[in-house]
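Every read-out reported here was derived from the displayed coordinates using simple, explicitly stated rules and does not represent laboratory data. Here the structure is a predicted model, which means the values were calculated and not measured. Cβ atoms are built from the backbone, for glycine too; each structure is taken alone.
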Structure P
Amino acid sequence: MQPASSLDGVTRDNSIVVEKLVREFKKGPRAVDGIDLYVAPGEIYGFLGPNGAGKSTTVLMLTTLLPPTAGTARVGGYDVREEGAKVRSVIGAALQEAALDPLLTGRDHLRLQTMLQAVPRAERKPRQQELLDRVGLTDAADRKVRGYSGGMKRRLDLALALVHRPRILFLDEPTTGLDPQSRTALWEEVARLAREDNVTVFLTTQYLEEADVLADRVGIIDHGKIVAEGTPAALKAEIGRPSVHVIPCREDDRPRIADLLGRFGEKLGSDRDLAVRLREGIGMVDVIRAMDADGVVVDDVELRAPTLDDVFLAKTGRTLEGEATGADGAPAR
């Protein structure tokens, strides 16, 4: 965690401070229900939750695209309700839907963005090239965007968000649908921005690995409320005990295996397999011996260390990567 950056002797506030933030939609419950959070300057904050939990609604409020119903939020030292223009001047945002013109080239997009962001004329071309190099699009710079892959579009969207050198960067599920190589390349660039440029990053994601790799701290939101917050390591340490996961050979055996596993720990809700979190003093050997003694045959049995998905399951009773329906009267966010 780093202090606010200083340029030319002027202190730059890179923090995000949210108090009792609420967003209600007509004919629906609260999409965001009185959340508090603090993101320190230079920190990568991972905001986790399933679709419909309130992640994107929170981002829309923090980027001034949606007014809060109640509560306060200050981004970069500015109030999102009263000082929207100032907030927008210090942030960059790459949201779920990239606003790209398929008939323009990557370089065209950056040229237009440097003009819109009032980058001094002498700095525009060098800045455009710097960003193309940074996101690995130099060779594709003069190709029309309609020919770009999904990963290339996301990287161009990131470059556009960085044109004016924002102090705070919002990334709303930036790697959804990307192949592993593109995802890793984007992770590396985000980590570099925080490490070398002291950019504060607010990252929403459904990918547990993404949060584990990138985030200094994470907040888990469910039904509009933050149900857990801390470093990935600390949150997993709260769970502590490993879990055993079993895939039956036959569906008819599920009830029998579930009863057997229930003797060794707390049952975990999962549609993919049968699982329990082991009690203290119980190990994998105990479970295997019991299966052998009862003549239980399974396709697979696995011992897993605690994960962020386990944290979410412990806090909410369902898996983080499971499906969720929108609860805000708007499209699932």
Structure Q
Amino acid sequence: MSLINTAYLLYNNRLIKELDLSSRQPELFQDKLLRYLLTHGQQTAFGKEFGLNEILSISDFQQHVPLHTYDRLEPYLLRSLKGEDNVLWDKKIYWFALSSGTSSAKSKFIPINWENLHYCHYKGMLTQLSSYVRTFPQSGLFRGRSLTLGGNRHIDKKVDTSYYFGDLSAFLLINKPQISRSFTTPPREIALMTDFEAKIEAVSDLILKQNVVSFSGVPSWNLILMRKVLEKSGKEHLHQVWPKMELFMHGGINFEPYRSQYKELFPLDTMHYLETYNASEGFFAFQTDLSDGGLQLTVNNGVFYEFIPLDKLEQALNGSYVAFDTIGTVSTGKTYAMVITTNSGL
């Protein structure tokens, strides 16, 4: 193992230990996390309405707080959007990620605060990288640059308020730690370009001259970029452009229809593909074993999970009490709807 990889794992040793322990005792982490979420929610408008200060158990929580779809949460979010504090969370909301999601056609405003950004999204990413480096101790991830091709919505400031709205990827970019910027590409002025075609041109020109060793994002977007780089390079494949390229961290859509196309672009066996589930609402899961298509939930990452069997979903959506499964009771081989409660107040 290289010195830099050793130093990285030592620095993030707590995350690795937590990942290992949480895979063996997930209920321990989820129970503690629910108490933390309830504590921060008690003095909010939502918390007072549903009596969060009286909740002592998961069963109490499920009986006191009915299932909320985005539409049911929207009135609270609109209050936050107008500048009101302590509506869903007891800390200041600075950002709202725009997300279409899968449950409705309209654009959704997903609240993001400092805790959610750092103790959910960034923590999930650091845990994922630590797991990968431990699995591949000879990795050269820190000997080159990591490329992130984010969305094409720029960040806007809401008039007469202190908050901004835009793509999650943009908020992750502008708030990332300074030390990580020497390992990443493209710079902010290119990454936040709103014209996707112009961004592809600018990014491809830049990364042709750089030592890129990993990249992340949606497979379809990145495929456009990678083909543009190959076209400009005049090479047969992209390992001739980046000999040390080793990892694509993908998410957002199913990767399988794209796998063979990426194999043509990166034909060497040293190339790895790692699936991640990082949504605007939170960083939920990632692959810890690249030979297994399953993802491991991050159970101490600011998100409390519940699971509704599909045959009970309609009943729960109608406001009736349903005893949801939790991480301690959920079963394999069944299809569930996943319910989340997060440290941004969702």
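Assuming 1.05 is Rg/Rh (Cα atoms, Kirkwood Rh) as calculated from a single structure, say which of P, Q it is.
Values: P: 1.05; Q: 0.97.
Answer for the origin of the read-out: P.
Of the structures labelled P, Q, which one yields 1, 7, 13, 16, 18, 15, 12, 8, 6, 3, 1, 0 when P(r) over Cα pairs in 5 Å bins from 0, in percent, for residues 56-223 alone is computed from its coordinates? Let's see the in-between values first.
Working: P: 1, 8, 17, 20, 21, 16, 10, 4, 1, 0; Q: 1, 7, 13, 16, 18, 15, 12, 8, 6, 3, 1, 0.
It must be structure Q, since only it matches.
Once FRET efficiency 1/(1 + (r/R0)^6) of positions 112 and 280 (r between Cβ atoms, R0 = 41 Å, to 0.05) is computed for every structure in P, Q, the highest value turns out to be that of Q.
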